[in-house]
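The numbers here are math on the coordinates, done by the rules we state, and not lab data. This structure is a prediction, so every number in the text was calculated from the model and none was measured. Cβ atoms are built from the backbone, for glycine too; each structure is taken alone.
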Structure I
Amino acid sequence: MATLDKKVKAEQTINKYSNKLAQETIKQRKKETRRKIEFGGLVVKAKMDEYSKDVILGALIDAKEQLLQTIDVKKVFEVKGQKAFLETKRDTNDNSK
């Protein structure tokens, strides 16, 4: 009987950890999906959604190369991004009145 109890306990432990792994996998997949949606939203916010995927990817690759070459470019991009977010926030507040 003790062997049967040990087997049942082992199976329960395996199932418990299998369920935890499945939940963690789902959690990570949702997190990655949210991240991709957010980046897609940035493409729309930058009004680049009218361009083809090739153009957008090329522009991103070019921006990355610029970032790797000069530190100042990062600051310029940050300022432009912050300004765009502020303008969007301001437009949203104006429309809610």
Structure II
Amino acid sequence: MDKSVKRALYAAIGAASIAAEKAEKIVKIVAKQGAISQKEGMKLVRALSKHADKQRKNVQRMMVGHIAKASKAAEARGKQIVGRAAKIAEKKGKSLLKKLGR
């Protein structure tokens, strides 16, 4: 996997982790203040975690799609370059053979 893609994926996972931790802290503070019950707070944390997990899976699917697309494009470009190099080498080879009289 490309280094920059890995870094982006790790950053997304890290951000999701930080967001989950922050959400949990916020819910605990709100529960302590009595705005919601401890039970409601934990229910909210589970709902947020579930939503974050869905988003993580969506990002993962999107990254896999982008990686596959980039890989196909790189492969096609590589074939183009190799094809051109082969044609140039063939021409030079024919030219050399003509000069040698064969």
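Suppose distance in nm of label points 7 Å out along Cα→Cβ at positions 3 and 67 works out to 1.7; of I, II, which structure was it derived from?
Structure of origin is II.
Across the set I, II, distance in nm of label points 7 Å out along Cα→Cβ at positions 43 and 59 reaches its highest value in structure II. A value of 0.85 for FRET efficiency 1/(1 + (r/R0)^6) of positions 11 and 51 (r between Cβ atoms, R0 = 25 Å, to 0.05), calculated from one of I, II, originates in structure II.
If distance in nm of label points 7 Å out along Cα→Cβ at positions 35 and 75 computes to 5.2, which of I, II did it come from? Value 5.2 for distance in nm of label points 7 Å out along Cα→Cβ at positions 35 and 75 corresponds to II out of I, II.
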